[in-house]
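Visitor: Structures given as structure tokens follow.
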Structure 1
Amino acid sequence: MGTRSRIGYTLKDGSIVSQYCHYDGYSEFNGRILNEFFTTASAVRELIDQGDLSSLYTNKGWNGEDWAYYQPLPYTLRGENIKDVSPEYSSNLEEFLQLTDDCCGEYAYTFKNGKWTCYKVGDSYSDDGPKNGDEVAIPAGSVFDKE
């Protein structure tokens, strides 16, 4: 079971172009990866243009082979047509959060003005946890930092 998310960039008119990501959607992983490795508009657009992802950051291929470096794992690398896994358009943040919820996503990320913002999507499992639509802090540091 994965922690699903959507990752997108916000256009000038407030609309959002996004991709689905199946694994590690929580802010402590995908949020940190986005903050560390996808920091420019061109890098973010290149990421989103790959279409839907299994994983944002892995060193394993679809057949379990080891890669020499970490990278996104898009569904197109296992032979899916980009038309079937292409980025999706939302006209505003509310529609984007609904699109995330519709794919059972728990977190949604937007890149705007050089900064990532993470939102909680769906119901929280605890009464004191973040609620649907709340911004969630992305922890500082790298996922590779030793605690």
Structure 2
Amino acid sequence: MNDVDVQRTVDRADIAELLALWLFALDTFDWETLRDRAFANDLEWEWQADDGHRILSDQAHGRDATIAWFAAAIPASTRARHVVTNHIFEFDRDTIRTTSYLNIVNTVSLLNTANGLMTAEHVRTSDGWRIRRLRVVEQVPDGALSNP
């Protein structure tokens, strides 16, 4: 293994941990961790959900605006676990793009409430890797968006 291969292996592990960190923080409403350890200041967030009848989408620009979006969009009573798997990595110097499967499970009913794809762009900073762009495209149960 050469130095580039070793660095890419380390970077893959760091990014996988970062993806887990941000979703664990989201599930536990730990906005401080999102702000201080997961997201870049210039974060761009894009979300789309499709229930087979209706498509909703939204976005936020900037770390603080994105955290405020999450705080407003996810009720404190929510009991969910976000799980990401099957990471594909694309390397470009100090930027890494990932594509991952996303599943959201209700921890009370144990039902899968959404699934989809999450794409992210990660940037190396002086404080370590941070997420700069996030895009989630998810399928939700039939009619979930059509029946408010």
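Visitor: Tell me which of 1, 2 gives 17.9 when you compute mean count of other Cβ atoms within 10 Å over residues 17-24.
Guide: On the way: 1: 22.4; 2: 17.9.
The value was obtained from structure 2.
Visitor: A follow-up question, please. Taking Cα extents along the principal axes in Å, for residues 73-112 alone from the coordinates of each of 1, 2, which one would give 32, 19, 19?
Guide: Numbers: 1: 32, 19, 19; 2: 42, 20, 10.
Corresponding structure: 1.
Visitor: Among the shown structures 1, 2, from which was the value 15.8, 55 of Rg and Dmax of the Cα atoms in Å calculated?
Guide: Attributed to the structure labelled 2.
Visitor: Continuing with the same structure: Taking helix-only ellipticity at 222 nm (-39500 (n - 2.57) for each DSSP H run of 4 or more, over all residues; to 500) from the coordinates of each of 1, 2, which one would give -4500?
Guide: Only one of 1, 2 returns -4500 for helix-only ellipticity at 222 nm (-39500 (n - 2.57) for each DSSP H run of 4 or more, over all residues; to 500), namely 1.
Visitor: Taking relative contact order in percent (Cα under 8 Å, 6 or more apart) from the coordinates of each of 1, 2, which one would give 29?
Guide: The read-out comes from structure 1.
Visitor: Another question about this same structure. State the single structure among 1, 2 that was used to calculate mean count of other Cβ atoms within 10 Å over residues 105-112, giving 24.0.
Guide: 1
Coordinate-derived values only; no laboratory data. In this text, all values refer to a predicted model and were calculated from it rather than measured experimentally. Cβ atoms are built from the backbone, for glycine too; each structure is taken alone.
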